[in-house]
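J.: Structures given as structure tokens follow.
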Structure 1
Amino acid sequence: MSPERFAERLDEFFSALPRDAMYAVEIRNEEFLTPMYFTVLREHGVAHVFNSWTRMPPIGHQLDLPGSVSGPFLVARALLRPGRTYDEAVDAFSPYDRILDPSPPLRRDLVRLIETAVHTRIPAYLLVNNRAEGSSPLTIAEVLRLLPPAAA
């Protein structure tokens with residue numbers, strides 16, 4: 001499906017949904033990160049889910065795209081390092097009790113999202129998977145350590 005057709009179908013989909021709920025869209029195809037996609041989300045008050053995934057650009061790159069903050073809240077999912085497959089991460093990180101592959105860029109991107117939420121005064125929901133660095137609780141602790149005291 002072309003990025004244009006995807007955005008058109010998304011527009012049709014959200015036009016048919018009740019307006020009294022909050023929605024977010026997570027895509028895993030970089031080619032769909034187009035101005036038209038973000039315009040459709042903004043017109044419907046839908047949040048883009050910033051994600052760290054195998055075939056997606058880093059979260060910070062997504063945040064830098066014009067119009068990427070499209071809804072009344074922010075959502076991020078730190079799932080995998082770009083380029084790494086899910087199966088590779090499962091094999092590398094089990095039993096998920098320590099950070100085995102630190103990703104300072106991912107942590108900085110999550111901090112940027114939090115700072116963006118604070119600056120724009122909208123809620124942010126950040127979900128961190130064990131397969132991002134090896135242990136989601138420890139990754140979250142490292143992100144918190146990077147936050148200025150006012151944001152934490």
Structure 2
Amino acid sequence: MPAPRAIAIPHLLDQAAACSYQGYLLANMAVYQTRAWFLREYGYLTDNPHIGELLSKHYWEPGNSVSHSDTLLSLTGEGFSGQYLADFCNRSVNEAWEEAQAVMVAAQARDIPRVQSLHAKIRAVHGAETIASNEESDQAMYSTFEQWIEARYN
């Protein structure tokens with residue numbers, strides 16, 4: 001899992017940018033609060049069929065007709081809080097590692113239906129170079145992409 005954006009924010013070059021960075025921080029606080037709720041309710045995030053439906057109902061459909069805190073209250077039952085992002089950021093390296101290991105073990109134990117095809121045109125692109133596509137098949141795309149990574153980074 002990548003570091004939270006709040007930690008990776010570059011130094012502000014002028015005061016005009018301050019409000020947008022504050023917005024990123026507030027959004028990250030809401031993301032971590034939402035993640036924590038889904039983890040408490042369902043125990044996992046990846047391939048969770050409830051997430052899209054509930055985000056749509058509580059966050060996307062109301063849009064700007066309700067406050068930021070009210071969207072969180074609608075889904076999680078609690079108002080806006082920075083505690084979840086703070087807890088995530090304050091984990092020790094060992095705690096983060098143990099948590100990641102537990103998530104991987106739980107994912108392997110879960111029966112996840114595998115999608116045979118996304119029915120989408122997919123291209124992996126690096127600059128102007130098309131690395132791989134699923135024009136032939138998804139499996140061919142995976143193989144070509146893996147070969148590109150191996151050749152470039154090993």
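J.: Which structure, out of 1, 2, was helix-only ellipticity at 222 nm (-39500 (n - 2.57) for each DSSP H run of 4 or more, over all residues; to 500) derived from, given a value of -17000?
T.: 2
J.: Relative contact order in percent (Cα under 8 Å, 6 or more apart) computed as 21: which structure among 1, 2? Before the final figure, lay out each step's value.
T.: Details: 1: 21; 2: 15.
Value 21 for relative contact order in percent (Cα under 8 Å, 6 or more apart) corresponds to 1 out of 1, 2.
J.: Which of the displayed structures (1, 2) returns the greatest value of mean count of other Cβ atoms within 10 Å over residues 104-111 on calculation?
T.: Evaluating mean count of other Cβ atoms within 10 Å over residues 104-111 on every structure, the highest lands on 1.
J.: Then there's this: Suppose distance in nm of label points 7 Å out along Cα→Cβ at positions 24 and 136 works out to 1.2; of 1, 2, which structure was it derived from?
T.: Clearly, the read-out refers to 1.
J.: To test your reading of the models, identify which of 1, 2 gives 29, 27, 14 for Cα extents along the principal axes in Å, for residues 40-87 alone when calculated. Spell out each step's value before the answer.
T.: Working: 1: 36, 17, 15; 2: 29, 27, 14.
Structure 2 accounts for this read-out.
J.: Out of 1, 2, choose the structure whose coordinates give distance in nm of label points 7 Å out along Cα→Cβ at positions 56 and 128 equal to 4.1 when calculated.
T.: 2
J.: Tell me which structure, out of 1, 2, gives 28, 19, 12 once semi-axes √(5λ) of the Cα gyration tensor in Å is calculated.
T.: 1
Readers should treat all values here as calculations from the given coordinates under stated rules, not as data from a laboratory. Keep in mind it's a predicted model, so treat the numbers as computed, not measured. Cβ atoms are built from the backbone, for glycine too; each structure is taken alone.
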